[in-house]
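Bear in mind these aren't lab numbers, they're just calculated from the coordinates by the rules spelled out. Quick caveat, the model's predicted, so the values are computed rather than measured. Cβ atoms are built from the backbone, for glycine too; each structure is taken alone.
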Structure I
Amino acid sequence: MNSAPFYSYPNRMGRIVMMAMEEILGHSGVNEVLDLAYLPEYIDQSPASNRDLNFPHEFTGRLQTALESAYGPLAGRGLSQRVGRACLKYGLREFGTSLGITDQTFRLLPLPTRMKVGSESLAGLFNQFAEQHVRLEFDKRYILWHIERCPLCLERQADDPCCALAVGFLQEALFWVSGGRFYLVEEKSCIACGDSECTIVIDQTPMS
């Protein structure tokens with residue numbers, strides 16, 4: 001298994017994940033997953049809405065594993081991706097103003113600029129507040145989102161990339177930034193598969 005030093009999300013980000021899970025799974029579904037993840041302290045009580053670093057990365061990885069245990073690997077990752085999409089809405093409520101991507105000035109930027117600025121703002125959020133290390137690469141067609149410290153697959157082994165929540169989050173972020181367009185977002189490498197980092201590739205040419 002891949003191992004890492006102790007890092008944490010702020011409570012507020014843990015709360016975002018919990019709210020998104022409840023939206024997708026319902027109250028009883030979330031409690032079942034929390035029980036499977038050995039996180040009974042969060043049953044019927046989400047993390048506080050503050051920036052204290054008290055939601056360990058390990059907890060996020062355990063939630064992903066529990067989803068797959070409860071629903072099977074394929075359905076579990078599908079649900080995780082839907083949870084990731086739901087996370088954006090709650091994340092914008094908590095962090096949108098500080099990111100600078102919810103005001104009218106940002107919305108009036110040309111789409112390629114919005115894609116670049118939005119990606120950099122979101123990566124900066126995780127780097128600044130979540131003890132992650134996200135590194136971006138840009139070319140004319142693709143954005144590569146490299147996660148060098150990934151909580152989603154922490155302490156996991158997998159045959160295929162398994163960070164579906166991050167894929168869903170980025171899908172929804174692109175849909176929102178572009179004003180309703182869909183983009184191909186795929187995880188190409190994953191620490192759980194033995195790779196040195198998790199890499200998510202975003203095709204900047206919209207599918208629709």
Structure II
Amino acid sequence: MRFRLIPRDESFFPLFEEQAERIATTAAALQALVGTLPVSPEGVRAIVDAERAGDEVTVKIRQQLETSIVTPFDREDIQSLANNLDDVLDEMRAVADHLLLHNISSSIPGVADQLQLLTKAGETNAVLVRKLRNLKGVQQVADEIERLESEADGVYRRVTAELFNGRHEALEILKWKDIVEAIESAIDAIEDASDIVQFIAVKHS
């Protein structure tokens with residue numbers, strides 16, 4: 001065991017874990033929200049509140065970086081991970097906002113599959129982030145996130161093809177295009193966060 005005159009700052013771990021758990025619960029809430037269209041303002045407000053709470057955690061991480069002497073990982077990796085987790089919440093809020101502002105009353109084929117994969121990816125991401133404390137078993141969980149993201153890419157392509165198959169009105173296409181792209185971006189951001197955790201694990205192995 002390497003001796004440190006100044007112990008590393010462990011306060012980052014609960015902040016990352018809080019953010020990852022928030023992502024998992026918000027993804028599940030979003031999935032439930034789309035399952036009962038049209039969305040309720042209260043349901044959307046809960047997701048907006050989660051995104052704002054996530055912003056506060058991101059700020060705390062940045063502030064901790066400014067004051068911490070010995071960080072558990074490289075500062076740029078901590079900042080990148082915080083940014084990607086924040087991006088996930090931002091994209092989920094965008095989905096909820098679009099559903100409410102566009103007054104979406106019915107879904108289209110494939111969106112439920114997208115949201116199911118987002119929820120699974122969010123749950124798996126929470127497991128991965130908890131492994132930051134000891135960096136054991138990272139690769140197996142990260143591989144599952146990569147698999148989910150790859151499956152989500154296929155679903156996204158099918159949903160996009162559905163939108164442009166000629167059976168939908170132009171306005172409906174525009175509304176749903178924003179939504180399915182935001183869901184895809186949220187899943188991509190989870191994989192980006194996973195890549196950073198893998199990178200950290202390799203650097204500190």
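Using distance in nm of label points 7 Å out along Cα→Cβ at positions 39 and 79, single out the structure from I, II with the greatest value. It would help to have the intermediate numbers written out before the result.
Numbers: I: 1.3; II: 3.2.
Once distance in nm of label points 7 Å out along Cα→Cβ at positions 39 and 79 is worked out for each structure, II has the highest.
Figure out for me which of the structures I, II the number 17.7 belongs to, where Kirkwood radius over Cα pairs in Å was derived from the coordinates. Spell out each step's value before the answer.
Numbers: I: 17.1; II: 17.7.
Going through each structure in turn, the value belongs to II.
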Which structure, out of I, II, was Rg and Dmax of the Cα atoms in Å, for residues 55-158 alone derived from, given a value of 15.5, 44?
-> I
The highest value of distance in nm of label points 7 Å out along Cα→Cβ at positions 63 and 151 among the shown structures I, II is in II
Hey, mean count of other Cβ atoms within 10 Å over residues 15-22 derived from one of I, II reads 22.6; which structure?
-> I
When distance in nm of label points 7 Å out along Cα→Cβ at positions 31 and 119 is calculated for each of the structures I, II, which structure yields the highest value?
-> I
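For structures I, II, which has the highest computed value of mean count of other Cβ atoms within 10 Å over residues 87-94? Write down the numbers at each step before the final one.
Working: I: 18.8; II: 22.9.
Looking at the calculated values, the largest one is II.
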Can you spot which of I, II the value 31 was calculated from, given it is relative contact order in percent (Cα under 8 Å, 6 or more apart)?
-> II
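Ranked by mean count of other Cβ atoms within 10 Å over residues 95-102, which of I, II sits at the highest value? If you can, show how the numbers build up before the last one.
Working: I: 15.6; II: 20.2.
The maximum falls on structure II.
Tell me which structure, out of I, II, gives -27500 once helix-only ellipticity at 222 nm (-39500 (n - 2.57) for each DSSP H run of 4 or more, over all residues; to 500) is calculated. Walk me through the numbers before you get to the answer.
Working: I: -17000; II: -27500.
The read-out was computed on structure II.
Work out which structure the value 14.2 belongs to, where mean count of other Cβ atoms within 10 Å over residues 47-54 was derived from one of I, II.
I
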